[in-house]
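I've put the structures underneath this note.
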Structure I
Amino acid sequence: MTSSLFLLVLTAGVLHAVWNFVARRASGNLAIFWWSMWVGGLSMTPAIAWIGAERGADTLLDMLSKGYPCILATGTIHTFYFMLLGRAYRDGEISVVYPVARGSGIGITAFLGWLLLDEPITSTGLVGILLVSGGILSLGVNVVRLNPQAIHGFKSALGVGATIVGYSVIDKFGVQIVHPTLYITGMFLITALLMWPTVHTRFRGQLSGTLRSGWRSILLIGVGSVLTYVMILFALTLGPVSYVVAMREFAVVVGAIMGFTFLREPVTPAKIGAIVAITAGLICIRMG
């Protein structure tokens, strides 16, 4: 993994942790997520207009005609992703939900990258992926052992991890066909449209009030998430999906620190050990 790719994925990981922290502070409010999808998708329209002016509208339409199955698929999967994430943050702490959600799919994603995309994994990179996976999962499992009530958030977080496996592999294919900016915009808008029936039913008459009271969270989640995904999609055009997905899990360290510092979540030896394992795994991935 090159230094530029390493820094790109690292920055994306930090941004991802920040918007997830905001989502946890909002208790996973699905209406806030829904507004954030519109903010994220529409915020990319100037960039798409610039790309269209530079490459021509025909080029954009050609990309869409070839890549729309991937955009539809990732938009559908992200609908489940955000709905499960909202439920997880409603029922669990960020120090449980975030590491389990991010870590549970790493090993499967790496395997699928090798199986479907013929991506090589060096022995050092494999050790790194295993360390990151083990550290993240142990971080979540130990917290659940200390607090059995956290099992509901834990289960939802596992569901989030399953969606990550699906969209990571699809996105690797999709960004080879469609420009990442156009791809992510399509994904956000499709996700917003597919979330609408649930949001409309659950928050009937409350959406405008949510927009007025939660606009700061909506803005941070919307812009933060779209920037994160754009960075990761660009990273997928530059490196193997297994390394990119594992490397971005540095975000769980940032998320855990934010939980300790701002939400006063307990610090335990098990959590510290898991963070050390994650850091060691990141070093191995960088060397690989």
Structure II
Amino acid sequence: MGKKMGRSDYVKRIQELRLIDDTFFNAFMEDNAKDMELFLRVILGDAALRVEDIQTQREVSNIFGRSVRFDVFTRNADGTICNTEVQRTDAEATPERARFNACMMDALTVKAGFEWGKDHLPPTNVIFITENDPLGGGLPIYHIPRVILEMNGKRFDDKAGIIYVNASCQDDTTELGRLMYDMFCTRPEDMYHQELAQRARYLKSDEHGVMKMCKMMEEIHEDGRAEGIAETTFKIVRNLLSSGKMSYEEIAKNADTSLDEVLRIAKESHLVY
């Protein structure tokens, strides 16, 4: 089950967090359109960009399969919708993941009664800020539009963009390099951007900010424990079903779960008998 973390454990962990850690990034950007504006202005190269709406951890349900939870979801003044994700591992930043996020953004914006040719999808950007360089080009930023190969790479203007930002490219000669440097700072006083430092200082040092972070981390810890318990139950039930030696009722008793849960796992695992 793991050791239960106390406040002192959380406070210590908070001091180690950086913006490249999605937990801190999400807390940092919650109700914080001003700082998200800074990020998007630098990444999209638009000094006049304005964020009109910002949501963190927005979930989009999918009744046919996997749902998605966006790290930061913004709607800009020009109508563009952006999903900004912090990805620390290459496995979480695959092209297929970017494609899936883009698809779910479209599903979120297309309403009943939408008519092609009459109505229009808003421009979208999926932005992955990656700790490493999963695309392997050694570049600080990658813009990935769809193109028409038979027309010499002419852009296929579907108004959907995918951008990878390589956070390992840090320097003090470009605005993007300085922003990526700030993402790896544990100490607010080391940051280039004072507006980001101010927010980081609030979450790490101010009593109200620290309480906010502790509550968020406690919820994440408990959710993780619950997910771990659910995964363990799933494995136990599946193994017992595979043996074929117990009735559903006996399996439910041995796995300390409900009969309905056993039946669900049996159907999902194709182990009905």
Given 15 for relative contact order in percent (Cα under 8 Å, 6 or more apart), calculated: source structure among I, II: II
Structure (I, II) behind the derived value -28500 of helix-only ellipticity at 222 nm (-39500 (n - 2.57) for each DSSP H run of 4 or more, over all residues; to 500): I
Structure (I, II) behind the derived value 17 of percent of Cα pairs over 34 Å apart: I
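Bear in mind that the values in this text are calculations on the coordinates, not laboratory data. If you're wondering where the values come from, they're calculated on a predicted model, not measured in any experiment.
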